[in-house]
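The data blocks that follow each hold one structure.
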Structure P
Amino acid sequence: MDAPDPALLPHPGTGRLFPSPVPPGTGWPEDPVPAGSGPAPVARTAADVAALAASAPDLAALDARVSVCRACPRLVAWREDVAVLKRRAYADQPYWGRPIAGWGDPDGGVLVVGLAPAAHGGNRTGRVFTGDRSGDWVFAALHRAGLAARAASERAGDGQAVKGVRIAAPVRCAPPDNAPTPGERDTCAPWLDAEVALVRPRVLLALGGFAWASALACAARLGWVVPRPLPRFGHGAEVSLAPGRQGDGDLHGVLHVVASYHVSQQNTFTGRLTEPMLDAVVARAVDLAGASG
């Protein structure tokens with residue numbers, strides 16, 4: 001009997017063996033590229049991202065294309081190096097090591113917008129805001145609001161589910177020091193644009209200043225009227241955007257953008273962001289989504 005390959009490690013939920021990074025279509029829970037489905041087209045340049053995002057026929061195709069993107073060389077190298085080197089606490093687990101697609105209700109009235117996957121959170125587990133303390137705050141708040149089945153999101157395939165909300169990051173790969181470059185942000189932007197166009201949320205809930213700027217820029221590209229000068233970021237800030245064009249691509253209706261401080265440990269450990277503060281903006285986003293529905 002052959003000895004197991006030491007490069008393969010068991011998924012903490014299923015026990016199935018995977019290399020790090022995880023190849024698409026190999027059976028990882030919630031992989032947007034289903035096993036046996038054939039390869040998804042791979043974006044290798046900014047132009048590829050724009051073309052593949054714009055031509056995605058549905059959300060499933062978009063998520064699959066996001067999950068295999070290789071358009072930003074620095075981010076590809078970083079996410080895959082982290083997947084190989086790992087953090088000591090997770091040395092016995094395989095790391096996803098690929099871009100993170102949006103996750104949640106495909107008809108969610110609220111789209112939570114973050115920054116980018118955490119190196120040992122989403123980059124490890126394969127689900128946005130999952131497996132780290134920032135994600136613990138997000139899902140606990142959604143659970144308290146009645147939007148999430150569980151108060152924690154530990155790993156893909158853990159039984160977590162949400163209703164009325166979807167979660168996405170403007171930058172889909174874990175960046176060094178949690179700091180994508182402007183070029184990486186701009187290269188990744190068409191993925192978010194396409195997701196908003198397909199999901200048609202009524203509210204974008206922006207976690208942090210980066211997400212606030214990204215949400216407003218996305219709205220402007222899709223045709224909503226964004227005020228100039230741009231609305232200032234602050235916890236609890238909100239702006240209602242009217243649609244500015246009709247015809248093909250028009251998403252119709254007012255889009256609300258609501259802001260929260262980011263759920264980073266820098267904010268949550270210091271008390272700059274508290275659970276009641278986060279609960280209040282989640283409740284406001286839910287109210288606005290219901291009022292606009």
Structure Q
Amino acid sequence: MKLQEHGAPSGGLASPASSPWRRPSLTRVVLFVEKTLAIADVEVRKLRHDPTELLTRAVQPALWLLIFGEVFTRIRAIPTGGLPYLDFMAPGILAQSVLFIAIFSGIAIIWERDLGIVHKFLASPTPRTALVLGKALAAGVRGLSQAIIIYLLALVLGVRLSWNPLALLGVLVFVLLGAACFSTFSLIIACLVKTRERFMGIGQVLTMPLFFASNAIYPIAIMPTWLQAIAQANPLTYEVDGLRALMLGSGMSPGGLTLDFAVLLAVTAVLVVIGGWLYPRVAV
């Protein structure tokens with residue numbers, strides 16, 4: 001009787017698809033995804049106005065591979081477990097390239113505030129977390145362009161890459177997650193400092209410690225104990241681990257691909273929630 005009073009069919013229990021309790025939740029999820037993708041689409045379209053940004057961002061990682069990588073491959077000063085140093089380094093440079101693109105993406109929030117765009121977003125019914133996640137996904141697309149460039153450079157330099165389709169798909173996932181993680185972190189910084197000058201200063205201070213306190217260009221085992229602890233807490237370490245396992249075809253990382261993926265996903269989710277909470281403050 002109670003089910004009939006709430007609108008369930010009289011012939012029995014309501015099916016999951018028609019349940020009045022499940023439909024609103026499903027609708028909210030669908031709307032959230034649609035709005036997130038709409039924000040991501042708006043951000044990605046900005047690349048049409050200045051596609052050279054992606055190429056100029058590739059100059060620094062190219063120099064790392066061509067100069068630093070070639071030199072240290074010859075002197076064999078860093079233990080890499082039997083891998084040529086250039087092979088060991090290539091995934092780390094891809095992670096570095098993604099980090100450098102993502103960590104400065106938050107400055108766009110300050111520009112949007114000055115142009116009044118943030119106020120329009122805040123006046124819309126779009127959830128704040130959808131705004132943040134959409135921008136994070138757009139940063140992931142920028143990161144994918146860097147993956148193509150690094151793969152081409154690595155191929156020219158003779159790095160033995162894995163071309164397994166599943167491995168390539170895994171690389172795309174890790175690049176997207178890594179870019180989303182650090183771009184959301186960048187957005188949080190922008191919401192807190194609120195000025196372009198302070199943001200650029202903090203961004204420059206953070207990028208190198210994040211990069212060097214990871215396993216991007218040397219293994220964690222040769223670090224001092226205190227730096228090993230920092231590296232284990234650094235999300236970039238897990239991105240590099242995942243990329244190295246997938247790009248080089250070993251399929252294994254020190255903690256396992258599942259752990260690498262779980263850490264990046266968890267950190268990104270937490271940062272998106274914090275970013276959604278702080279996003280309205282950028283307009284104050």
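Read the figures in this text as sums done on the coordinates, not as results from a lab. All values derive from a computational prediction rather than experimental measurement. Cβ atoms are built from the backbone, for glycine too; each structure is taken alone.
Out of P, Q, which structure matches 15.6 when Kirkwood radius over Cα pairs in Å, for residues 64-223 alone is calculated? Of the options listed, only P reproduces it. Where does the value 1.9 come from, among P, Q, when distance in nm of label points 7 Å out along Cα→Cβ at positions 40 and 184 is the thing being computed? This value belongs to structure P.
Between structures P, Q, the calculation of distance in nm of label points 7 Å out along Cα→Cβ at positions 240 and 256 yields its largest number for Q. Supply the structure label, taken from P, Q, corresponding to mean count of other Cβ atoms within 10 Å over residues 72-79 with the calculated value 18.9. It was calculated from structure P.
Looking across P, Q, the calculation of Kirkwood radius over Cα pairs in Å that yields 20.5 traces back to Q.
A value of -22500 for helix-only ellipticity at 222 nm (-39500 (n - 2.57) for each DSSP H run of 4 or more, over all residues; to 500), calculated from one of P, Q, originates in structure Q. Each of P, Q could give relative contact order in percent (Cα under 8 Å, 6 or more apart), but the derived value 17 comes from P.
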